[in-house]
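Read the figures in this text as sums done on the coordinates, not as results from a lab. Just so it is clear, the structure is predicted and the values come from calculations on it, not from any experiment. Cβ atoms are built from the backbone, for glycine too; each structure is taken alone.
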Structure 1
Amino acid sequence: MLKKFPGGVWPVMITPFTEKNEVDYEGLAQLVDWYIEQGASGLFAVCQSSEMFFLSREERERAAAFVKRQAKGRVPVIASGHVSDSLDEQLRDIHGMIEQGVDAVILITNRLAKKDATDHTFRKCLEKLLNYIPNETPLGFYECPYPYKRLLSPEILKDCAQSGRFYFLKDTCCDIDLIEKKIEAAQGTPLKIYNANAATLLASLEAGAAGYSGIMCNFHPELYVWLLKNWEQYHELAEEIEDFLSISSLIEKQYYPVNAKYNLILRGLKIGLYTRSQDYRQFTQTNKLEIRQLMTLATIYKKKLRQSIIRLRQEQEP
């Protein structure tokens, strides 16, 4: 298993379904290739965007194994599927995912303690779980918003990071002050912070975050890839792109993941709108229009970005 995770853009993958409500593996293969072609540094294969709470354990495992094979070593693949309530069932989730050969198994923070539980309870549950997971298995955390969001404190994160067992945090706190404290807590360890929030992304990169792992990778990932690669060299331009990414990310609140699937269809992928977590038939013509308008704006910004880079390079020529 991979023990050094690259910074950059890590899409949270959606799961395409057939009209018969089965996982569409032909569509999933297209998705893997598309994310990588857009410049993804890694893939988060089974997560909330993948509708993991609506997949059986067998479907979660099969999907993770399929993504790993389809990636063909081009990028690392991580997966969760850690969705059960009881410890015994959680261990079945985790060990089943380990067997699929993914590069890291991601633990869902809200599965380790109930909403009103203290950090002490969280620590005890995590310690108990770790006793049954092989030490050589790379792990990560995902502050999944469903069924409730449980954020890691910098203190807990520091202890986990210093254990050397954790390599990835998909951070969903959307609070730059807290993100900075988490980055500081993880310094000098293998654990890297991947921000899921577009509005705080640039500020988090300036603070030392490793990358972006969020919903908008299913809309215009290439703009995030550009930002991650160029924000230091072209900082003023990066600030402008960040403004667009921040405001456009409000589309997350529209009708996700159906809207993402519609966007991907417009991008040329042969998948359907079928989902399990939402009724795709409720996706209105106005919703579709909004996605087309967002795509038009993203195209304008990509063109403007190319033109600005050419101009800046010309200005730098002797």
Structure 2
Amino acid sequence: MGKIRTVLGDIEPTALGITYMHEHVITHPPASVTDRDLAMESIAAATRELSHFHMAGGRALVEMTPRDYGRDPLALREISRVTGVHIICTTGWLKDAFCRPWTEERTINELAEEMIREITDGIDDTGVRAGVIKAASSLNAITPAEEKVFRAAARAHRETGALISTHTEKGTMALEQIDLLRSEGVTPERILVGHLDHKPDLNYWRAVARTGANLGIDQIGKEKYQPDHLRIELILAMAAEGYGTQLCLSSDLARTSYWPSYGGWGGPGLTYILWRFLPWLRERGLDVQQIEAMVIATPARLLTLNDV
């Protein structure tokens, strides 16, 4: 049976526990990113925040910061060791604005080989291995550079079995992402399409779910985009139609102002889903098994690799 690959090594799927599927713990954004709120560089703050998450019942999260956005595998390993939170690190690249300098002079197979190497052997000389693959698209478009990353992600997935977890810009291009990956031999059940709650359209969610792909409802707590009561209604509707086991929850808290551990009281922090959102789902009628599918069973299924 396959294992889940964390920054501290492989674990059994049954050991994963409650998992957020799209978060950022440490980021060192490139110089083109001038908003310093997006630079999450404090190991001390991350340790505090993940310790609070662990005390609230959280046991794992997928850290979706790729190389072109300042991934820091050694910091993740130290934070995981101190807090006891399983961290799954990503390989791959972000959308065109970030990935193009890294990818435009390389072939699809060269990109795929790097992804495979980071999953099987490790990231550079850190000894930390990635456990998930990232690919991203732009607003209403998949650019040539992004298409190259998607095709490379598919080839790396076929070799390793690693989940492909995507970034959509404001929820757009989800079906196009799935079609592109399918053209490279990926089954939709091994795709997690991110940020779909940026596009709170039940018919759109249904269309994604009908392909067999999984839906990332991963902006929870960000009321400036959508109120959480709307997310609740959409999740309830999807669960009622039998799609609950294709939903994954997270908050994508990629700003220092979202974390109380950085000070300022500006955001929900990593405890919000556990202390507020999941009880809200329970109050609205989802049973414990339905909720645990979204935060335990489905993440464990998706994150399990081949024996590589």
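If you line up 1, 2 by mean count of other Cβ atoms within 10 Å over residues 61-68, the top spot, with the largest value, goes to 2.
Given a value of 15.8 for mean count of other Cβ atoms within 10 Å over residues 21-28, calculated from one of 1, 2, which structure does it belong to? Answer by label: 1. Figure out for me which of the structures 1, 2 the number 20.0 belongs to, where Kirkwood radius over Cα pairs in Å was derived from the coordinates. Structure of origin is 1. In terms of distance in nm of label points 7 Å out along Cα→Cβ at positions 117 and 141, the structure with the greatest value among 1, 2 is 2. Look at FRET efficiency 1/(1 + (r/R0)^6) of positions 5 and 85 (r between Cβ atoms, R0 = 35 Å, to 0.05) for each of 1, 2: the largest one is in 2. Given a value of -14500 for helix-only ellipticity at 222 nm (-39500 (n - 2.57) for each DSSP H run of 4 or more, over all residues; to 500), point me to the structure among 1, 2 it was derived from. Going label by label, the one that fits is 1. Assuming 3, 17, 26, 24, 19, 8, 3, 0 is P(r) over Cα pairs in 5 Å bins from 0, in percent, for residues 93-180 alone as calculated from a single structure, say which of 1, 2 it is. It was calculated from structure 2.
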